Structure 1
Amino acid sequence: MGESGSHCCPPLNLQTLYNVRDLGGHNTLDAKTTRCGRFLRADAPVSLSRADQALLLSYPIRHIIDLRSQSEVDKQPNMLRNHPDVKYENIPLLGKDLEQDLIRLQKKNSHRGFELVDLYVHILDQSQSAIGKVLLSMAWTSSVAVLFHCTHGKDRTGIITALLLRLAGVDEEQVIEDYRISETRLDPWFSTFIADIPEADRRFFITPPRYMRQTLQHLAGQYGTVQDYLLRCGLTCPDQELLRKKLLDP
């Protein structure tokens with residue numbers, strides 16, 4: 001199940017999270033390395049064992065940002081949201097009801113077939129305020145380690161991860177690879193129910209490289225650099241520099 005996805009970071013041998021990994025250990029274009037123990041991406045920690053809770057708290061996770069919609073949070077609350085040592089924030093990247101949002105998006109793109117990349121582009125274009133809140137919270141947090149998650153830890157979490165890594169100076173191919181491996185990480189979980197999913201809907205449970213490549217192409221074509229995009233999201237240059245410093249080894 002979940003463990004660190006980076007060679008320099010301590011392993012996270014969790015048994016009740018599948019798609020959790022540290023953003024540390026990535027080389028940047030200016031010969032730096034992203035820092036371990038600062039930002040962790042994950043699927044939703046809604047069924048944590050006592051042992052896994054202890055492991056996360058010892059990392060030490062002290063700040064959790066939940067990217068899910070209210071409908072998801074109501075059905076499956078984050079198990080650490082009321083922990084006295086953890087700051088929990090729910091900053092949805094979509095609306096209050098995920099299912100209704102996805103239905104609207106599918107209708108909008110019904111003329112050519114809806115894919116997850118359409119969701120990613122929609123988030124980049126329509127959720128800039130929420131993205132800004134997430135990244136500003138990360139930039140200004142006093143916590144040592146921040147865990148951010150959605151439900152499966154691949155789509156909304158993948159967008160935030162891509163923005164963080166690109167801001168740090170990680171090249172696109174590493175960002176795409178970090179996105180791709182979510183499918184492998186999630187396979188033990190998805191394999192328990194995927195046979196019951198209609199064939200036409202199974203495309204929502206994969207992370208092919210082209211989805212993230214097309215997303216990054218959209219970002220560049222529509223907004224320019226990641227720095228330009230984050231300015232639109234409300235992050236000033238000093239905000240971005242503070243976040244970048246947190247992302248990188250000293």
Structure 2
Amino acid sequence: MIPGPDGKPVAADCGQPEVLSIQEIHDVVGEFAHAAKLAMQAGFDGVEIHGANGYLLDQFRCPAVNNRNDAYGGSLANRYRLLLEVVDAVDAVAAHVAPERIAVRQSPYGQGNGMVADPEPLKTYPWLARELNQRGIGFLHIYCQTIDWIHDATHSMMPALRDSFHGGLIACGGFKTPAACEAILARGHADLIAIGKPFISNPDLVERLRRDAPLAKWDAASFYGGGERGYTDYPALSQKSALA
């Protein structure tokens with residue numbers, strides 16, 4: 001999205017992607033580390049490395065997209081090399097970001113932004129979890145794009161990740177009620193719950209969950225709009241009561 005003539009964001013065509021050179025990959029790693037350093041200097045409590053949803057690090061992970069024949073393509077270890085180099089680089093600026101303040105986000109079975117679901121998810125994601133566990137990072141953030149399997153107590157993914165990663169395991173995807181949040185916590189399949197879209201449309205989400213009050217629906221058409229519509233104009237329960 002870029003600003004249009006009237007200042008409102010419009011979709012823009014993208015050019016044909018080009019293969020990153022080894023030097024460009026090293027530059028990307030350095031940019032992640034620099035961004036993490038600036039985030040901590042700005043007062044953030046920690047940083048999350050987004051390795052999901054079809055973004056650059058996920059593109060390297062995806063065997064259907066990554067067709068490199070060098071150290072960053074082919075095997076599982078090679079395809080995750082960039083993400084782990086980013087984690088190590090962020091960790092290297094330990095004066096700014098301690099390992100326990102680093103999170104990594106992944107989306108098993110995810111197909112967002114042109115990705116293809118991993119052919120061996122129960123091998124791929126626990127493998128990464130073990131690598132992250134060895135590095136002692138604080139959090140592994142797991143997003144279920146289809147908001148189904150992460151709520152299934154019999155599904156194998158979250159227990160496999162729990163066995164492989166001993167830090168804080170964050171679950172995300174379709175958590176709208178206190179019961180759904182408490183259920184996965186009680187199973188021991190997660191330590192924390194991440195909530196996205198409902199937080200956009202409910203400025204008082206914590207209080208609504210505490211009271212088990214109805215949640216306001218979000219307007220996806222206004223996402224990434226660049227203005228206040230869809231971000232600061234959702235009323236809180238107290239405001240709705242006053243208007244009524």
Structure 3
Amino acid sequence: MTARLTLSDITFSYGGTPVLDGISLDFGHGSFSALIGANGAGKTTLLALACGTLRPVRGRVSLDGEDLARLSARQRARRIAVVPQTLSVPFGFTVREIVALGRIPYLRPLRGESRDDRRVIDEALDLTDTARFADRAVGDLSGGERQRVVLALALAQEPDLLLLDEPTANLDVSHQVAALDLVRGLNHDHGLTVIAAIHDLNLAALYFDRIVALDRGRVLADGPPCAVLTADTISSVYGSQVQVVKHPTEPVPLIALVRDRG
């Protein structure tokens with residue numbers, strides 16, 4: 001349950017408008033990385049390229065040295081799972097039925113779920129604390145609960161690479177911590193490679209080993225939280241003034257917003 005993702009000189013445009021320009025990044029086996037940047041910086045596009053949903057105009061995306069473009073959708077789905085910002089799900093489906101969709105890449109034609117499929121589904125439900133409402137309709141859940149169901153679906157794929165786009169956006173504080181604790185545990189215990197686009201800089205500092213700051217389609221900074229989350233870098237990326245101080249209990253920076261008094 002681990003993978004190495006490499007983006008080599010990646011350029012991508014929407015309708016002639018460049019979104020990513022000459023991006024080269026290497027995410028090693030078992031790495032735990034966050035993408036930060038203002039809206040439109042290219043975070044979601046980078047994740048779409050990383051899973052093969054989009055293909056670069058120039059450059060190459062490879063998974064363990066193999067060009068992602070040469071893998072079939074089924075092969076990619078067995079190795080890469082994505083938790084998007086929003087996912088349209090059939091509200092008439094139960095939670096368990098949605099999570100079971102993660103086993104589609106493994107199902108054989110004309111055969112139902114195997115004992116192993118059911119075991120993996122149960123484990124995904126347990127890990128995400130969604131087993132207790134597995135028989136409820138997805139439409140009856142809160143936004144935060146649905147987000148955890150989508151994470152369970154991704155884990156049911158048994159991926160080597162997990163891509164998350166704003167995984168904590170719809171969660172309250174306790175579930176933000178629980179979700180990132182869960183993903184961090186999978187990274188630590190099973191070597192799962194994780195890349196997450198995240199807006200909350202303090203959560204990024206607290207949980208991730210590596211932070212990549214994107215600014216107008218380019219990499220502005222790349223490294224551990226203390227090296228990337230500086231007042232100057234944050235000001236360049238977001239255009240906002242902040243104070244960066246030492247976290248009271250952890251060896252990471254703490255970012256404090258500064259109110260504009262002008």
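Taken together, the values in this text are just the output of simple stated rules run on the coordinates, not laboratory data. Since the structure is predicted, the reported quantities are computational estimates derived from the model, not experimental observations. Cβ atoms are built from the backbone, for glycine too; each structure is taken alone.
A few comments on the model shown:
- Among 1, 2, 3, structure where distance in nm of label points 7 Å out along Cα→Cβ at positions 71 and 135 as derived comes to 2.8: 1
- Given 1.6 for distance in nm of label points 7 Å out along Cα→Cβ at positions 87 and 207, calculated: source structure among 1, 2, 3: 3
- Value 17.0, 49, calculated as Rg and Dmax of the Cα atoms in Å, assigned to which of 1, 2, 3: 1
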